[in-house]
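Visitor: Listed below are the structures to be examined.
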Structure P
Amino acid sequence: MHAMIIAAIADSAPGTGNDTTIRRIAAHLSSVGHELRLVEASSLPQVLADGVGGLSFDAAIVTHAVAAGEIRHRLNVPYIVVFGGTDLNEFSLDPAHLAVMTEAVAGAEALVAFNDDFVLRCLALWPDTIQKLYSIPQAVDTDPSDFSLKNRLELPDDSKVFLLPAGLRPVKDPLFLTACVDEWHREDPRVRLVIAGVAYDGFEEILRRRCLRHSGVHYAGALNRRDLHAAMREATAVLNTSLSECSPNAVLEAMHLGTPVIARDIPGNTCLVADGITGLLFHSPDEFRTQAQRLLEDPSLAASLAGNARRMIDSRHGLPAEAAAYTQVLQHVAGRSVHA
């Protein structure tokens, strides 16, 4: 396959899961000789009209079906859609969004889902996509800085930090555990909930008010990727409280760093977290506290979970396998383009 010039469409804020994913995929394809240009979705019309540095594109890759649908009429090149978590969990339930996604799926040369759950969801919506649907598990890499979350927030050295990294919006349900931690912190002042991430839809103001009301709850704002990895490594556990997920980058990153994960019991999390083996699961705030208490009382459990999770990451979510899989998808797209 000849080298291609590819537009990697970034439709999410820096540091979010979709942004991390598109940058990682772009790096894979660049490493095997293709020329990648990261393009903000908002600037796509001008970029596709002018090219970048006089270049025109041979293909595009988009990490969000709704975004692909909204810009489909501007993509005058073959494109690949990588399904985001909100695509098949949330937007597919809304008729207007589903119509946009259906157009994007129909026009795509290839589709990528991160796990079997999303493969089945895609086929339930669009059965005729089976020939162009690929299942590629998310890969993960981490690069922690020397940042200290405890120092930044001026927390005592003996603090037990439960870190919730998320894009702060309703589907992530970031306030789910605040009352529970408030009560627990009053009994055990070491216990802290730290929420970190980019805030959407007025959530930052809501979150800051909640932190003022609840003791032991802190908002760290949006951390850059390396500092977030350092904060994960320093934490007692990394949390996920989402109402729906696909294959959350933060869970994968915590596992890669050797930090135990405590996650809400939903399909996107259970694709990664086997309760008591690679992490701990909960349904309610009370169940979260029970599971978290187990970690505090049993260091051997934390070590076992971290070790099992790291082995799972190494065997199923490695960068070389993901790079090879996306190279195969691009070969498919190039072959289809030649024979079109």
Structure Q
Amino acid sequence: MLGRPPQVIITDQCRTLQTAVADVFPRASHCLCLPRIMEKVPEKLGELYEYESIRMALHNAVYYSLRPEEFEATWEDMIHHYGIGDHMWLQMLYEDRRRWVPVYLKETFLAGMLPTRPNEVVDSFFRGYLDRHTSLKEFLDKYDQALQANHQLEVLADMESRNSGFMIKSRCYFELPLAKLYTNIILRKFEQEVEGMYSCFSTRQINAEGQVITYMVREQTEVDGNRRETRDFEVLYNATQMEVLCVCGLFNFKGYLCRHALSVLHQNGIEEIPPQYILSRWRKDINRSYVLNHDHSGIDVNNPVHRYDHLYKCIMQVVEEGRKSEVRYKETVQALDRILSKLNLV
């Protein structure tokens, strides 16, 4: 984190944790893990009369509400219809709704770390390293092991993205420039949104206020895995600022534009994604800021990840020293030029 506090913290639902996070990281957005909450539904609600209908009503309220007022109305209807207003767990969930229901998290950048769709899975960072019986001492050791292992996987993935081409299915003009910028993993995810444009069968302007034009994009969406439903998504578009904002909130949830926003850009003849929607964190030409802690004895010179990490650590020390004065800066630049000249001759 380079000394910076986290912007978002995701935990299980726990009052003690909420108090601790608010105390230690007061500026962070504290979110609750939606999948863990939904996993508890059978345990917490399974004995209720008409459980299956209640489960479906809760599922629809959580995953398919596009606006807070829509969620509120659906939730209230569920509570009154099934007479479960006195259920303590549901009351606690409703009190915490702004921390876990996707419709309230659209202003929070989550970078794909919190699943917001049914059956969506995000691999645990610590899978295979930690369990509920891990002691505090073991946690500190295994945390470091997990961190290094995941960073190595990320570096290897970046190298693969740089050195191997990505086969684009659709040949859509939105994808062609991004194939040179995005990592392969993000391209695969973004490709799903490009393909999803074909399920958006109607994009029409419904309002214009100053420079902002409001569009309604109609899409055939899959609901519950076996039936399709027509839904309307409101998209705001500012041609002057090249800004596009969809009510589905996918950009903040995942870090790339949704099919509805792409449909509006397409309608306006825009053939490339505006640069502010191409995040550095997904680019394969950006060097990552983390550094693994390899000392000289632990470096495998045959391992390109080890070589990269050790050189990066060394050069960052040079940068820190070189920035301290004008004289040091000039000496550093001259020394680096000499090194580059030698390397180019090898």
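Where a number appears in this text, it was derived from the coordinates with a stated rule and is not lab data. Not measured: the values here are computed from a predicted model. Cβ atoms are built from the backbone, for glycine too; each structure is taken alone.
Visitor: Given a value of -0.54, -1.43 for log10 I(q)/I(0) by the Debye sum over Cα atoms at q = 0.08, 0.15 Å⁻¹, calculated from one of P, Q, which structure does it belong to? Kindly include the intermediate steps, with their values, before the conclusion.
Guide: Values: P: -0.39, -1.23; Q: -0.54, -1.43.
So the calculation was done on Q.
Visitor: Using FRET efficiency 1/(1 + (r/R0)^6) of positions 86 and 254 (r between Cβ atoms, R0 = 30 Å, to 0.05) for the comparison, can you identify which of P, Q gives the largest number?
Guide: P
Visitor: Check the numbers for distance in nm of label points 7 Å out along Cα→Cβ at positions 78 and 126 across P, Q and tell me which is largest.
Guide: Greatest value across P, Q: structure Q.
Visitor: Right, here's the next one. Figure out for me which of the structures P, Q the number 13 belongs to, where relative contact order in percent (Cα under 8 Å, 6 or more apart) was derived from the coordinates. Can you show the working numbers first?
Guide: Numbers: P: 16; Q: 13.
Computing relative contact order in percent (Cα under 8 Å, 6 or more apart) on every structure in P, Q gives 13 only for Q.
Visitor: 5.6 is what came out when distance in nm of label points 7 Å out along Cα→Cβ at positions 238 and 302 was calculated for one structure; which of P, Q is it? Mind dumping the intermediate values first?
Guide: Values: P: 1.6; Q: 5.6.
The read-out was computed on structure Q.
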